[in-house]
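Peer 1: Read through the structures below before going on.
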Structure 1
Amino acid sequence: MVAVKNRDAERFVKAPPAQIFLFLVHGADAGLARERALRLVEARVDDRRDPFQCAVMSGDAVAADPLSLLDEANTVPLFGGRRAILVEVGAKSPAPAVERLLAAPPRDCSVILTAGMLRRDAPLRRIVENAKQGAAIECYPDAEQDLHALIDAALHEAGLSVSPEARNLLQSALGEDRLMSRAELSKLLLYMHGKEKVEACDVEAIVAHASNIAAAQLALDAFSGEASAAGAELDHVVASGGDGSQLLAAALRYALALHRARLVADREGRLDAGVAALTRSGWGFGRRTMLERHLQSWSATKIEGLFDNLRAAQLRARANSAVAEMEAGRALLRIAAAAGRR
């Protein structure tokens, strides 16, 4: 009976217990679940690309024919040796097939299932967690320290150093999905060929959603009361292909997130509860000090006073793209001015 928490998953996957043959890798980060599932396969077979050693089955096909998984798991390979079966769970639960498999465990065959978010009482999760030879492994999006380690490992392997601004930008852009994060880092490393240090402009030039990242930073500067920084960022974002509507959307998105976080902090009487709420909204990497300052200086009522102006500016920008940049500039200056009032 093994339920592996996300914080313990890396250590578990590196050396899975020999007595466990059934693994359920599940969670919100589909890329991380896929990565860990493949590592489990590699830990149990000599070559996961060899079809005689590793078979791939459809979860919906297994659900439609529960005996198919049992038959495949008990198939004796032509040349002997260990085998693994990788099953991606689809819309239908393969729980009946897993129950049959546990009733007649295979020899020298590991079964690895991947799934998205599963509730604690989901039949498949409950069956695997309660099985003596089963383990369910959580996969949630990378925390700040995990993403920090991922970036460090990639840059170290490529022999690159990174500026603090570029690191913060990278951490803001990555983290929602492990495989997507690796893909973006690979693009960046290819782009950096022949260079020695990653700068913020390099990240903005090649990493996906770079203009969104810059727009988010602009919103944060405005809420910090830094009008000159917001103005300089506005020019930079527009010159890089961003637009006023995008900037207004980022400002409104942060205002809503900050308002929710302020309410959480007020309700629980703890500033760190509000910071945690902002982090869960995607604004937290490398910005804790700034977020704390915003929660201290912006009351819920003060934030509410921004909503109507921001929404009205959005409507005007959408109706006439020629004035979008002007509307964004005015809105950001109003926010910076409000942030400066005590």
Structure 2
Amino acid sequence: MSQNKSVNRLFLAVVIIYLGTSLGFSLLSSQIPALGELPVYGSLLLSQSLVFIPCFFYCRRKHIKICELVPYRKINFVTIILVIICTYLMYPLIVVLNAVSMLFSNSGTASVSELMQGQSFLLNTLFMALLPACVEEFMFRGIFFQTYKKSKMLPAILLSGFLFGCMHMNLNQFIYAFALGVYLAFLVEATGSIFSSMLAHFTLNFTSVIMTFLLPQIYEMLGTSQEEAIQQIQPGGYAATMEHTQLAGFLFGIMIWAVIALGATCAAVGMYIAISKINGRWGYVKRMFRGGSRERLISIPLILGIIITFAFMGFTIYMEWLAI
């Protein structure tokens, strides 16, 4: 069996394990109240374990040396600074994609952010920023991307990013996670190290942690409460809950951010080139789309995994609209 087919089966297995365990846990929680009171950090640790453990056993079963498959090359201090700057330059694009998707679907992070309110800032950083950055990069920019790119670079970048979006199981997060996944794969190739994508991933997650920490003060300044703010986007997304004038104002805001995102993304491209040159990989980056094999990246298990994730996203959206 080819390596592409093997990792495609891994994706299907992770999807089934993740959704099956989540559904089973929900059913058990209704019968055993104590399970429903599991600390939020326990839930976050469980969700990340459902991703990491199958990947770890996949490597063991295939006798894959992780240090040889995944490029754990050290990055210097200048690269660290430039990666953080480049990531923040990509942030306006993520904001735009997030806002557009929220027109039709609820925010995938709102419930988690609500649970994080009043919790330890240090533990929030560990479980919401650091842990997902390490686990998810190990899976998607590690096992998946490093395997796919042996066949063809551009399809590998796009497919690994697409699967990264699918694994979030939410339309809102899928859209911007897809774009983020593509950026992170490019970043790995610019530095030759997965540490760069982990750093960028952590930077964005940590920004969310900071925003969550500051939300009570922000709501107080706006003269509203968090419950009222969340109620305005539930259910069915902004398009279903806003009046015409409010929706027009929201769309105008998206247009303004889109202009900002265009300029910031162009600046990010320039920063990306600088990162590549500092790491001595600019020549490689310019040639990385050449060559490759004809081995197919798509297989039936992968298609089934994608169908399951989109079916779940569709079901979630349907239930949101029924609640209107």
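Peer 1: Could you tell me which structure in 1, 2 was used to calculate distance in nm of label points 7 Å out along Cα→Cβ at positions 13 and 53 as 1.3?
Peer 2: Working: 1: 1.9; 2: 1.3.
Structure 2 accounts for this read-out.
Peer 1: Of the structures labelled 1, 2, which one yields 16 when relative contact order in percent (Cα under 8 Å, 6 or more apart) is computed from its coordinates?
Peer 2: The structure behind it is 1.
Peer 1: Thinking of 1, 2, which structure, once helix-only ellipticity at 222 nm (-39500 (n - 2.57) for each DSSP H run of 4 or more, over all residues; to 500) is computed, gives back -24500? Can you show the working numbers first?
Peer 2: Numbers: 1: -19000; 2: -24500.
Going label by label, the one that fits is 2.
Peer 1: When Cα Rg over 2.2 N^0.38 Å is calculated for each of the structures 1, 2, which structure yields the highest value?
Peer 2: Values: 1: 1.22; 2: 1.02.
Going through 1, 2 one by one, Cα Rg over 2.2 N^0.38 Å peaks for structure 1.
Peer 1: Follow-up. Using distance in nm of label points 7 Å out along Cα→Cβ at positions 189 and 245 as the calculated read-out, with 5.0 as its value, let me know the right label among 1, 2. Spell out each step's value before the answer.
Peer 2: Details: 1: 3.8; 2: 5.0.
It was calculated from structure 2.
Peer 1: If volume of the Cα convex hull per residue in Å³, for residues 149-268 alone is computed to be 146, which of 1, 2 is the source?
Peer 2: Going through each structure in turn, the value belongs to 2.
FYI, it's all coordinate maths here, none of it is from the lab. As the structure is a prediction and not an experimental result, all values here were calculated from the model. Cβ atoms are built from the backbone, for glycine too; each structure is taken alone.
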